[in-house]
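> Presented below are the structures under discussion, each in the form of structure tokens.
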Structure I
Amino acid sequence: MRWVREHGGYVIGFASLFLLWHVAAVYLVQSALFPPPGSVITRAVALFRDGTLVANVAISLQRILTGFVAGSLLGIPIGLCMGSFPPVRRILDPYTEFLRFIPAVAMITVAVIWFGIGETSKLFLIIYATVFVVVLNTAAGVASIARNKIRAAQALGATRFQIFCHVALPATVPYILTGMRLAMTNSFVTIVAAELVAANNGLGKMLWDARLYMLVDDIFVALLVLGLLGFIIDRIFRWCIFLFAGRYSPVV
């Protein structure tokens with residue numbers, strides 16, 4: 001019963017989505033450009049069996065996770081420094097605010113010019129799409145710590161390092177994870193755009209080839225896989241927030 005209460009809504013939601021999709025494709029639109037879910041799933045199974053889908057998903061996920069981890073590892077310490085030290089924030093804030101409004105998609109041409117069409121350019125774009133979201137959320141988490149908690153720790157004789165480890169960092173974890181959760185969305189958007197422009201494999205390349213040859217079922221397979229991957233990864237992040245930061249964050 002507990003599983004039904006926690007996950008029944010998702011099951012009903014997905015079932016309703018596929019039902020509406022089927023009704024729209026079969027009875028309303030009736031076009032070869034809008035295939036029903038059964039046709040798309042059948043095509044997905046065929047692509048899975050011949051290894052095409054697995055190979056494209058694996059390479060896209062590898063690019064996403066590598067760039068995302070690198071961007072997060074870069075953004076977290078920068079955000080901690082900006083939130084903890086006002087002079088650092090005043091110095092870095094103009095750069096952060098300026099660059100974060102230039103979308104990663106707009107940097108594709110620059111990335112190709114600098115790094116070519118290999119893996120480095122794609123990793124650069126994902127790091128770029130990730131780092132600023134993580135920086136801002138981490139800095140906001142540090143800045144939002146209640147001052148009375150820090151004063152209480154100081155009154156108990158805690159050093160600055162102890163205050164950071166036992167007060168500031170735990171209270172910032174929900175913000176860090178939320179920033180990473182939002183940055184993951186940017187990573188998905190960026191990798192698809194990058195693979196559309198310059199790649200020999202990946203889900204973005206799969207979408208591009210399907211468009212060139214009007215393989216509508218393949219297009220919907222790629223879209224469906226992207227949505228499912230994003231949903232699964234987002235559930236993992238929500239579970240991590242609940243597991244590691246539920247004490248500090250009511251939103252999970």
Structure II
Amino acid sequence: MSKEYWSKKHEAYMNRRPDRGKTVCIIICAGEATRWGNYLGVPKHLVTLEGEVMLHRLVRQLSEYKDNSIHIVVKEDDDKYKVSGSELYVADLNPSNGDADKFLSSQKLWNKHGRTLVFCGDVWFSDSAIRKILSYRGTDWIVFGRHHASKITGCKWGELFAQSFYPKDIKEHRANLHKVAEAYKAKSITSAGGWAHYRAMSGIPLGEHKIKDKFYNIDDWTDDFDKPEDYDRWTKNRKKAKGKK
């Protein structure tokens with residue numbers, strides 16, 4: 001599709017008024033995935049775990065909640081990412097923003113009339129995690145993640161899985177993403193991803209790894225797949241855990 005086509009489509013998204021009762025679910029799949037490479041011959045979002053493609057699983061899980069509008073954000077029009085029950089959205093990318101662009105590039109989808117949920121497309125979500133995220137009733141900006149190493153999956157560090165916010169937080173949400181992007185451009189921080197954004201939203205210095213508030217801890221099999229070793233570790237430990245039952 002031409003740039004003109006996607007420009008008009010972006011404009012349609014921006015002007016569209018979602019049903020007030022709908023939650024806009026944004027699944028981010030527009031990153032470069034350089035650490036994953038071409039492991040297993042597929043992008044990391046499309047890896048198969050326990051007989052189901054990870055991205056398809058997330059769309060299915062979200063589709064089970066009738067009040068969700070689901071959008072998959074990609075860097076280019078790609079049939080591999082077209083999943084029944086969701087809409088494809090080609091991101092308006094600005095790579096100079098660093099990883100903050102993962103969020104800023106789909107801002108035209110942010111719900112001005114209700115809740116927005118942003119999910120990382122390279123995360124395997126347990127049904128329990130999806131239930132906790134969808135049923136969470138707080139209306140302030142919050143992240144869902146794990147703030148420590150996992151004894152379950154074997155991951156040695158914390159991870160961020162999703163964000164939730166409402167119209168009242170959009171201005172601050174956007175401003176802090178730009179703050180993070182500018183700090184990254186100035187080389188005062190080395191990463192402009194979700195953790196830096198969380199710190200900005202929580203009033204924590206951008207270079208200080210600390211958990212304050214605005215954090216909902218999820219500690220189960222939910223985990224992020226950035227590198228081949230993440231996949232290998234998760235599948236090995238999952239198989240071992242199932243073998244014990």
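Here, each number is a calculation from the coordinates, and none is a lab measurement. The shown structure was predicted, so the numbers you read here are calculated from the model rather than taken from an experiment. Cβ atoms are built from the backbone, for glycine too; each structure is taken alone.
> Comparing distance in nm of label points 7 Å out along Cα→Cβ at positions 144 and 160 across I, II, which structure shows the greatest value? Before the final figure, lay out each step's value.
Working: I: 2.5; II: 1.6.
Comparing I, II by distance in nm of label points 7 Å out along Cα→Cβ at positions 144 and 160, the maximum is at I.
> For the read-out helix-only ellipticity at 222 nm (-39500 (n - 2.57) for each DSSP H run of 4 or more, over all residues; to 500), a value of -10000 was computed from one structure; give its label from I, II. Walk me through the intermediate numbers first.
On the way: I: -26500; II: -10000.
Matching structure: II.
> Thinking only about distance in nm of label points 7 Å out along Cα→Cβ at positions 72 and 168, which of I, II has the largest value?
When distance in nm of label points 7 Å out along Cα→Cβ at positions 72 and 168 is computed for each of I, II, structure II gives the biggest number.
> Which of the displayed structures (I, II) returns the greatest value of mean projected area of the Cα convex hull in nm², for residues 88-151 alone on calculation?
Working: I: 5.4; II: 6.2.
Top value of mean projected area of the Cα convex hull in nm², for residues 88-151 alone, among I, II, belongs to structure II.
> Could you figure out which one of I, II the value 1, 6, 11, 13, 14, 14, 12, 10, 8, 5, 3, 2, 1, 0, 0 for P(r) over Cα pairs in 5 Å bins from 0, in percent was computed from? Provide the component values of the computation, followed by the final result.
Working: I: 1, 6, 11, 13, 14, 14, 12, 10, 8, 5, 3, 2, 1, 0, 0; II: 1, 6, 13, 18, 21, 18, 13, 6, 2, 1, 0, 0.
Structure I accounts for this read-out.
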